Structure I
Amino acid sequence: MPLQEAVRHTFVQLSGSLELMTQEEFIQPCVHLSNSTIGQHVRHIIEMFQCLELGYETGSVNYELRKRDPLIETRKDVAVAALQVVFEGLNKPDKALVLEGVYNDHSETLLQIPTNYYREIIYNLEHTIHHMALIRIGIRELKHIELPEGYGVASATVKHKQRCAQ
């Protein structure tokens, strides 16, 4: 499935960047990320996909109810393994889902919006790329790691730049 291939490509880039850093660098606060860690951003990516997988089973996705597992953000090996598990679970057929959330810190009104599994995979893929752009900023503080040019850049932007260069 082309959608799964797009996620695989992005996860390979993300996992590859994690392999280039030490455990200590994974949990080191990054000045340019308001002292958040690369591990925290990776955990956030993983848990959004985990919410989607749980939602596939229940029919309702609520990203606001993420677990926020400290092991994923503090142990690089756990994060890399979780990325693999998430990827392996993405080969399900599309189906209708309901996206739930309050999305307003001044309200308790639960919104429910129709969506579908493939649309939410796309959302999570774009969300992953966004966080990889932030991770790229954090990795710049680790002077020894060189990332591929398209790391943390949306595929549409990469294609646009390629067309402009011709």
Structure II
Amino acid sequence: MKLDAIDLRILEAVQQDGRITKLRLAERVGLSPTPCWLRLHKLEQAGIIAGYHARLAPRRIAPIATVIMEITLANHRQADFDRFERAIAARPEITACWSVGGGVDYFLKIMTPDIDAYQRLVDALLAEEIGIDRYFTYIVTRAVKDDGAVPLDLFRT
């Protein structure tokens, strides 16, 4: 789907404030409300806007440990990747999983109450025999940037 400058302004606005009113959105992008709403609806229907979510600050609720885990699988058949990905998808404490090219197979972002809980998760994953050959753990000490925003300049021509 080809996006024009107005579409990108709409995406920028809803990415910054998912609760923006349709009237305020129309004002912000320079359209009247109905055409603006139609464009927003088109972006939603195309799957470009995948959802609206609240961004939480979990450390304001309770202490947590955030861990980045690097994983290499023992075997590289499609069935091995599928088995591993199904097991990872079923774990709510694994908040992100990226399949990557290079010397490792996956990076995971994991959030647990503490490091002991993280180790229990690792022990459970290893016991499930989902194909993990090696893993490395990186403890996040401070989030320097973690806004999850898509840099929309990538799509401007």
Structure III
Amino acid sequence: MDRSFPIRRASFADAAALAAIERRCFSDPWPLEGFREVLGMPGTVALVMLAPGDEPCAYFLAREILGTAEVLNLAVVPERRGKGLGKALLDAGLAAVRARGGSEVFLEVRASNDLAQALYASRGFRREGRRRGYYRRPDEDALVLRLVMEPMRANDGDGG
């Protein structure tokens, strides 16, 4: 990964920046209050990627409870896409989930989002089902994907 795009843990102070990225990336964005709520919840894994100049350009949000995690969102601003940033951020997020004890990860992805589906498949996610009418603006089904991860051993790293 290019060191000019460092990844760090997101904090409550990052909520407005994450919401701004969200508005640029999604047709039905979460409100600022949604980010504040998630960032304050136990079990949240929140990462932010910084562009040169320390400007947030991408984020990863997940929740892990009792070994099961759900990726809530992964977003990269449009002008930074296609450079491997989403892959690097997803890898960092999955490592952080695994370090918390996560052994399986679920997520929903728009049925029409072939690029995201390819990214998740490249990391071992497999289709588990479909949620009809899950998304709004536009209305669309979600594919439910699942990744089973090997348990973390004591010598696997620093816990991300």
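Kindly point out which one of I, II, III the value 2.4 was derived from, the read-out being distance in nm of label points 7 Å out along Cα→Cβ at positions 34 and 130. Please list the in-between numbers first.
Working: I: 1.4; II: 5.1; III: 2.4.
Going through each structure in turn, the value belongs to III.
Taking Kirkwood radius over Cα pairs in Å as the criterion, the highest value among I, II, III goes to II. Calculated for structures I, II, III, distance in nm of label points 7 Å out along Cα→Cβ at positions 90 and 106 is largest in I. Among candidates I, II, III, the computation of helix-only ellipticity at 222 nm (-39500 (n - 2.57) for each DSSP H run of 4 or more, over all residues; to 500) that gave -19000 used structure I.
Identify the structure, out of I, II, III, from whose coordinates distance in nm of label points 7 Å out along Cα→Cβ at positions 10 and 66 was calculated to give 2.6. Attributed to the structure labelled III. Ranked by Cα Rg over 2.2 N^0.38 Å, for residues 42-81 alone, structures I, II, III are topped by II, which has the highest value.
Just so you know, all these numbers are worked out from the coordinates, no wet-lab data involved. Model, not experiment: these values are computed from the prediction. Cβ atoms are built from the backbone, for glycine too; each structure is taken alone.
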